[in-house]
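Please treat every number below as a calculation from the coordinates, not as lab data. These numbers were taken from a predicted model, which means no experiment stands behind them. Cβ atoms are built from the backbone, for glycine too; each structure is taken alone.
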Structure 1
Amino acid sequence: MTHAIRFHETGSPDVLKYESIDPPPPGPGEARVRHSAIGVNFIDTYHRTGLYKVPLPSGIGKEGAGIVEAVGEGVTVVTPGDRVVYCDGPLGSYASERNLPASVLIKLPQYVSEQHIAAGFLRAMTVEYLLNRTYKCKAGDTILFHAAAGGVGLIAAQWCRAIGVNMIGTVGSDDKGKLALEHGCKHVINYNSENFVERVKEITGGKKVPVVYDSVGKDTWPASLDCLQPLGLMVSFGNSSGPVTGVDLGILAAKGSLYVTRQTLMAYTSSRATTEEMANNVFNMMKDSKIDLAARQTYSLADAAQAHRDLEARKTVGGVILVP
């Protein structure tokens, strides 16, 4: 029997229901994927709560890895038996099997396991565009990255270490700070016991940083601007504490003619050529053991609601996967 997590109304994790489904054969341009592992990401909570609107009822989840079971008419990018991963396309990865556009599937090299990549492919692709495309980080740069012990943050720390970037990471506890340091952060700041603006100034000798990466949102927005050099770039790519609203653009001028961007992975993966290029960069980093995406928490598919509770309570560290 095939099962999937669906929700018929927005709200708390309790709206997530474990349901039996009967997917049809894949249609033209589609492939059927039997999941080995499914990635859980904070964006999933945005869909569940209604922060990001989706038509209801809806499946949930954007990331998975597994085996191609069948393909529809006209599909040439994958064949049955291929091991694949994806992090884009229609919602619905929280399922034991599903149909989806074959164009979003990326074949896995032999050295990458399905369970390993599902724990962090979306996060690693996010880090790839943040560090390589949004702002081109280079050896010797010093940057500020909020939520450094989160799923994206730990990958970013490893990536920064590999390319010689000095990452200052903010965390919510000393234990998370230790974890971030182990993964490659040059400096960590516990924002519950330290003023991160003053610490950034201290670490940089008053120069501050050229770029701030922020997935926290409302709670870190105002102070993050004070960490930037003149003409610096504020990169917002998430809202774990709530969205940033009511922004007065004049504050950007007052604080040094700053730049601000609100980024999404989908803007980059809309091009298959770019998606493949980004994925190959991720795979190469994994091949050389520069980044490790292994899951730190594993839940059964039926326990997706508990995974969301733990994620929102910040009880999880690093990658989280569901196993059908």
Structure 2
Amino acid sequence: MRMMIIGAAGMVGRKLTQRLLAGHADVVTPTELILYDMFDAPAPDTDLPCTILSGNIADKAESEKLAAFHPDVIFHLASIVSGEAEVEFDKGWQINAHGGWQLLEALRAQHDASGGTYRAKVIFTSSIAVFGPPFPDAIDDDFLCAPQTSYGAQKAMVELLLADYSRKGFVDGMSIRLPTVCVRPGKPNLAASSFFSGIIREPLNGVEALLPVSDEVRHWHASPRSAAGFLTHAAGLDFNRLEGRRSLNMPGLSCTVAEQIEALRSLAGEKVVSLIKPQADEHIIKIVAGWPRNFTAARATALGFSSEKSFTDIIKVYLDDDFEGTL
């Protein structure tokens, strides 16, 4: 099975590549990989045929080049992150929205040219940013999309496009709305949510971390391991089970920043926690105030998707999978 990862050089893309090559039972094992991003993804340790490409899917010719491979499964992860999309308005819409539309158009052209025999399975990583306030105590699967950021609007737009192209039979797609992925390894990025990982990752590595919001802020989280697991589970799922509702809230964990910090204290001690330094950032506070805090994720759970049950478990995933130091 030929599998393509668009956004393969990013953190989740690399985790997904590793999981696919590990032969997990929740997905058909790939026979060929195509890894695509704005810059070359790391070459995986595999004997499988693997093509590594770089470019911009918002460029029509690039999307056409990717569709011409006729991938059986496409994981569409590529996007400009939330904070950057809010500041770089044109860039966000060009990459996140126009890029998704260009890809679907290229896949439609390949479907038509094949006489309808080619129909790619497309899994799009959407976001809980498609929702906006006022929120109930827990968002259920019937809550309306009303994004309050450009990033959320761009994700919602591609969700609708993918659902319609699937309805018409050009592709067979679904959108998975990821929780905030935490604890992310590596350096901070431009996502407004970056601090959720930073207040855990940096102190564990002996570095001060700024906390730009109140510790009463509540949010919805899942680990990088779970994010990759959502994607591989989706690849093995019969999309007819979605009954036409092709966007799905992924399971996760609702907790406050204070509960995050307490989980860190329980695992690493007070000295590590003391490296977290509150420093209010009104720009981040405003963005985070419009984000959802809790979900039921009943449909996803019934379809076999799963995530961590405590923030201590999320930190342990980081320690097991990515932490290179010593406590």
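From which structure (1, 2) was helix-only ellipticity at 222 nm (-39500 (n - 2.57) for each DSSP H run of 4 or more, over all residues; to 500) calculated, if the value obtained is -8000? Write out the running numbers ahead of the final one.
Details: 1: -8000; 2: -11000.
For helix-only ellipticity at 222 nm (-39500 (n - 2.57) for each DSSP H run of 4 or more, over all residues; to 500), the value -8000 is produced by structure 1.
Output the label of whichever structure in 1, 2 has the greatest value of distance in nm of label points 7 Å out along Cα→Cβ at positions 237 and 269. Display every interim value, and only then the final one.
On the way: 1: 1.3; 2: 4.3.
Checked 1, 2; max of distance in nm of label points 7 Å out along Cα→Cβ at positions 237 and 269 sits with 2.
Between 1, 2, which one scores greatest on mean count of other Cβ atoms within 10 Å over residues 5-12?
Numbers: 1: 16.4; 2: 23.4.
The maximum falls on structure 2.
Given a value of 1.00 for FRET efficiency 1/(1 + (r/R0)^6) of positions 197 and 277 (r between Cβ atoms, R0 = 41 Å, to 0.05), point me to the structure among 1, 2 it was derived from. Each step should come with its number before you reach the end.
Numbers: 1: 0.70; 2: 1.00.
Source structure for this number: 2.
When Rg and Dmax of the Cα atoms in Å, for residues 13-188 alone is calculated, the result is 16.7, 51; to which of the structures 1, 2 does this value belong? Could the numbers behind the result be given before it?
On the way: 1: 18.3, 54; 2: 16.7, 51.
Corresponding structure: 2.
Can you spot which of 1, 2 the value 28.6 was calculated from, given it is mean count of other Cβ atoms within 10 Å over residues 117-124?
Working: 1: 28.6; 2: 20.5.
Clearly, the read-out refers to 1.
So mean count of other Cβ atoms within 10 Å over residues 77-84, computed for just one structure, reads 22.1; which one of 1, 2 is that? Walk me through the numbers on the way to the answer.
Working: 1: 16.1; 2: 22.1.
Clearly, the read-out refers to 2.
Given a value of 0.05 for FRET efficiency 1/(1 + (r/R0)^6) of positions 69 and 173 (r between Cβ atoms, R0 = 25 Å, to 0.05), calculated from one of 1, 2, which structure does it belong to? Working shown, then result.
On the way: 1: 0.05; 2: 0.90.
For FRET efficiency 1/(1 + (r/R0)^6) of positions 69 and 173 (r between Cβ atoms, R0 = 25 Å, to 0.05), the value 0.05 is produced by structure 1.
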